[in-house]
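Every read-out reported here was derived from the displayed coordinates using simple, explicitly stated rules and does not represent laboratory data. All values reported here derive from a predicted model rather than from experimental measurement. Cβ atoms are built from the backbone, for glycine too; each structure is taken alone.
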Structure P
Amino acid sequence: MPLYLRHRSDKVTDRGVLLFAGYCIMERIKPMFRDKTKKVWIGDVCIGGGSPVAIQSMTNTRTEDVEATVAQILELERAGCQIIRCAVPTMEAAQALAKIKKKIHIPLVADIHFDYRLAIAAIENGADKIRINPGNIGARERVQAVVDKAKEHQVPVRVGVNSGSLEKPLVEKHKGVTAEGLVESAMDKVHMIEEMGYDNLVVSIKSSDVMMCVKAHELIADRCQYPLHVGITESGTLLAGNIKSSIGLGLILNQGIGDTIRVSLTGDPVEEIKSAKLILKTLGLRKGGIEVVSCPTCGRTKIDLIGLANQVEQMVTDIPLDIKVAVMGCVVNGPGEAKEADIGIAGGIGEGLLIKKGQIVKKVKEDQLLETLRQELVHWNE
């Protein structure tokens, strides 16, 4: 029971009951900002307006290397990536987009910094969206040229603002890099593009400071009609990046904020997709895919549970079921602890159990556990 329900006598107070009721109401009518954002089409993927939250990633190949870039995008597609972004630092990279697009199956976003001509070339070469920070594009007429080209091709523009590049006047005004400064910067740029007669926009405000990022999204959600792309920038390596992104994205998405996400990791982009899918599934924002749960091991464990759990997690990636699979370390508590899973296995000494909904189905030899589970999953709907 929440602490505010308790009086010094440790009895529930009338005021506490009212507060708790109010808390419950607020939880139930939590605003779903993503239901009200403008619908924007990025290629054949619709974001905003209550559309499912889309998963993005970014290639780390040289975009000029068409073969390597296409290979990585196809791998990301198989993992579940829905929108892919490529860096466009050169005119050669901008021209490579046309060749890349012919060989992939998801929308392609061009990431532009500084040179407005690259943005124009990217649009002309088939980019489904461009990402710019108007603040580093330069003079207003250069931004106007990009906007005019985007309007001509009906290509969405993602207005991206990053805490690392917040304008000096806003840093001075807000006495440092703050959530308020990030929001003001983003909305200034949005209004500038609106004044140029274009509203096919997506907005992103990113920071490596998790709680600053959360606050910024809470502030902008009330002020911005456009879809929000959410991510914790420069979040770090696989361990640190996943923890920061899970906390930050979880806090933001659970408030009904955010239309697309990226889990930014220093590592293989495929890991970004795996993490993003699990974050959305955990929040109830995505269905499909097998969820693997496993116990943390203890002194009763008589099998290589860590290895087995990893094998199961890898094995189920290509099985199109929406169920929960449990991998438990012992036959003592395994069946009870796995009762919330649809199916599971529990290891013992030289043998293990196949479990369905907490009930033991059969015993199998330890070296047959994995294959027994796989066969059950492959024939699940038969």
Structure Q
Amino acid sequence: MVRSCRAPVAATILALLSVAAACGGTETAGGDGLTSEGPGVRFDSVDGVVAAFVQSQALNGAAVTIVDRDEGIIHESFHGEFTPDRVVLLASSSKMVAADVLLALQDRDLIDLERPLTEFVDWADGNPEITAAQLLSNSSGLRTEWSFSPYGCQWSPSGTLSDCGVEIMSTTADDDVVRAPDTAFDYGGGQWQVAGAVAEAVSGRSWADLVKDTLSEPCELTSLGFTNPWAALPNGAGNSYPPGFDGDISLLPTTLNPNIEGGGYANSRDYARLLLMHLRGGLCGDTRVLSESAIASAHEDRIARVYDGSAGASTGYGLGWWIDRNSGRRSDAGLYGSYPYLDLEDGYGVHILIEKQSWVGGALAEQLFELVDDEMRNFRAS
């Protein structure tokens, strides 16, 4: 493994990189699905933009990982305090991971995501039409406000995921705060906690064991996990990254009630392996993790197909994935600046990690979209 600080080719950022060289670097890996960069293609322009952005936003650092469907992880860069082993809170970038767990259970015939939950658990009768697919596409009709009291359990590490799911489902279909399922897009909230509770019920396994069984072990991930960080590690100003967390997982509360929609954590390389699994039709190496049909359903614009729904201007949603209906890009951005995305047509993915706010991660992603696309063409031509 080689770590180096490299000067970019773009003259406009040479000065900034001379400063960034003291606090950042680039690592290129090989083996086990990880490959070295192609001859003459070193993604210097990408690294330069990231280094300049870190400095201009006064960030503590950043990590960017690029994966290719055929070649694996082809580029990693780490800036400031970031290293390959640094564990970061994913916030809403956890949703893709959570959806993968439910999809794996469907592959094992333990649940049909498009069938009513009442066929699989005995505590969903108050909302007899809701399905797991509706939960995972933010279309269940369940209320999503953070402050809604029946859903408050999702923010607490006490209790169990099962009890929290039952409590959230106690808000029944005839309550005027609940919409009919598959009629409107309402992002996040307790519906994801219900999905996790259903997963535990149909499998007889804890959420932690499910994540390990379905993703961590077959993909050889060492850092992926879920917690319920909100009480122990409150957000910084403006809902920014919790200042009390520096990557030390011993600071994360141990819980039987992990936050499913936003309690995930991982290092950059492990999350990149999940992106690669999605690009490879559900394979981690030679191991089948998800079926090709499961991957297809995750990436499908479900809200458009089922109820002609929209998640914003030219935006759709699948199972855990935002869908840009113009570019075709799939993404799963998080509150703290994690920004993973896939270009399914060109067969590559990118994970941007910072520790700040969602709009900051999104701003860096906007600077990188076209640049990475250009560099991927160079990579394939090398």
Inset, instruction - For structures P, Q, calculate percent of Cα pairs over 40 Å apart and state which one comes out highest. - result: P
Legend entry - Structure with the greatest value (metric mean count of other Cβ atoms within 10 Å over residues 134-141, set P, Q): Q
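Once relative contact order in percent (Cα under 8 Å, 6 or more apart) is calculated for every structure in P, Q, which label goes with the largest value? Show your work: numbers first, answer last.
Working: P: 12; Q: 21.
When relative contact order in percent (Cα under 8 Å, 6 or more apart) is computed for each of P, Q, structure Q gives the biggest number.
If helix-only ellipticity at 222 nm (-39500 (n - 2.57) for each DSSP H run of 4 or more, over all residues; to 500) comes out at -12500 when worked out from the coordinates, which of P, Q was used? Please list the in-between numbers first.
Working: P: -12500; Q: -9000.
The correct label is P.
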